[in-house]
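Following are the structures in question.
No value in this document is a laboratory result; all are computed from the given coordinates. Keep in mind that what you see is a predicted model, and the values were worked out from it rather than measured. Cβ atoms are built from the backbone, for glycine too; each structure is taken alone.
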Structure I
Amino acid sequence: MISFSDFADTKKTILFDGATGSALLSEDNSVTLPDILSLKHPGIVLALHEEYLEAGCDVIETNSFNSNPLVFESFGSKKSASECAKISAILARKAADKFSTPEKPRFVAGSVGPVFNQNGSLQQDEALLFEAYSTQISALLEGGADLLIFETMQNIIQLNSALAVTKKIDPNIPVIVSLSGKNGKTHTGTPFEEIVREISKYDLFALGLNCEDFAETEKDAEIIKKISTFPLILMPNLGFPEKIDGKFVYKTTPAEFTEKISKLIQKFEPKIVGGCCGTTPEHIKAMADMLPSL
């Protein structure tokens, strides 16, 4: 099968999927972490991947954002983070292979998120981070991930650990870094400029933003474009949900989402687009239908 890097050379804009964790918890919210559903209800996870692929995305992300030993420990989970990461990758691989054709190959991005302690602070111990990321990343690659995405990342120490681990395990695997925050800083206060300057020593496939609403994404994309030479990734969320009948509901329709993201695409020319919290296969289908016209 064609490699992700070779495929990327043929595509002007690569389409990722939408939300995973929030979508899975809407099906079963009995778990502390959505990742655990890969073990508890793999059929639900597989079905979501297939819905996104049916919608037309090029890349699906594994249900492994939290599948890090330190995160599982913080949440008091007795499940194996390594097993969870590997099974999440296997499920995504199965779905991608089912939908891949020579004309439209599909790929799996191993999702890796930030690591917070029980008190809500970022884990800063480099030795612990290196070991934990080694476990998670190794499991994702063993499960069949074609590339890695470090998303919603918050500080330099964790990114350095994750990227150093990746370089040691497989220096040729394509790597994407996606930051999240507000006004040019992560939610924990680290300026994007500091992070970009530090990680520019790595050969990244793309760098950009996820899990911000459209207004913040536009502001922060302006900053990223000025300080980064890497191709851009933009994966906004649907804004803030409203509580209706006891449930949190995102009211941005697929048409509204597509209209807003098309303006970002025309302005910033990202290499990769997709959706974050609240986005559904319907939102991704609307994007897939829209992209050829840009």
Structure II
Amino acid sequence: MNIAAINSISDMMAAGNAIPYLGPGVLSLGEVGHQLPGSHSALVGHLTAKASVPHKIRANLTATAQFIENFKHRKTVSSAMTEAFNKEAQPTALHTLFMNMPFLPLVVHAWYDDLPQKALRSRSADWGMAQGVSQAEHYGSWVNYFDADGTHAGVDAAGHKQWTTLLYQPLGSVWPARNFLVSDSDFVEVLTEIDIQTPIPESVQQLRKGRSFVFLGCRFSTQMERMFARQIMKRSSEKHWAVLPEEPTRNEAHFLEQFNIERIAMPLREFVSDFQTKQLVN
């Protein structure tokens, strides 16, 4: 069954009809010794090492970030996030494989590192970024656009439709402008509007039409993760996949069934290897 799914994804990727949706778990494929925070728990551990936080919220990323923002200042949160992700880590085999697909209209990257950008630099400068921004720092704007070289390209997609690949980072990214959606207040603002799609760029809404999503390194165990995934893939294809080697929780299993997301029960590293083999055969 996994081979059939990989074959289907490969064919759809080749035609530009499948959208990679990358989560923090992708970082597990990185070099030992050069790991960026690859989970909510790893990131919250980094933040609590930088500031004293009440024990009852120390396991909650958004609450921890909000506490630091309230009692230390927003700049303290941004500084800690930058320190966590501004490292010389290199793209993983997955980043290199998917970012070099010949036809890649849209990539969704739901974490804060810049490894997708680094992988995309091997292409010509025909790509750009749409990054979610915090209302605390960019009041009135939901997203900022950037060219491949990091130049700010405005707050709407006008004039940037020539990009052959759009990298959409709904949570922001460390590069190029250190934009991060991470605190409770950041997400309250977005979630208030996300059901009517206001925070999701029009360009993303257009590119997802009729296309399937391939979830890689993602979990759907929290309401926040499920809500973002659901709203981003709204009005897309009716068929999706998720590489999920761990047995899904009850909430995850319900989410997969509800949105016709086929679970590929194999380790991510094995999936990448098999997908790469399929590409070589083709």
Highest-scoring structure on distance in nm of label points 7 Å out along Cα→Cβ at positions 191 and 255 (candidates I, II) is I
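For structures I, II, calculate mean projected area of the Cα convex hull in nm², for residues 135-174 alone and state which one comes out highest. Write out the running numbers ahead of the final one.
Values: I: 2.8; II: 3.2.
Evaluating mean projected area of the Cα convex hull in nm², for residues 135-174 alone on every structure, the highest lands on II.
Quick one: FRET efficiency 1/(1 + (r/R0)^6) of positions 39 and 263 (r between Cβ atoms, R0 = 25 Å, to 0.05) came out at 0.05 when computed from one of I, II, so which one is it? Write down the numbers at each step before the final one.
Working: I: 0.05; II: 0.80.
Here the read-out was taken from I.
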If Cα extents along the principal axes in Å is calculated for I, II, the one returning 47, 46, 42 is structure I
Comparison of I, II - label where mean projected area of the Cα convex hull in nm², for residues 183-222 alone is highest: II
Which of I, II yields 6.8 [mean projected area of the Cα convex hull in nm², for residues 15-94 alone, calculated]: II
If you work out FRET efficiency 1/(1 + (r/R0)^6) of positions 207 and 271 (r between Cβ atoms, R0 = 25 Å, to 0.05) for I, II, which one comes out largest? I
Can you say which of I, II returns -14000 when helix-only ellipticity at 222 nm (-39500 (n - 2.57) for each DSSP H run of 4 or more, over all residues; to 500) is computed? I
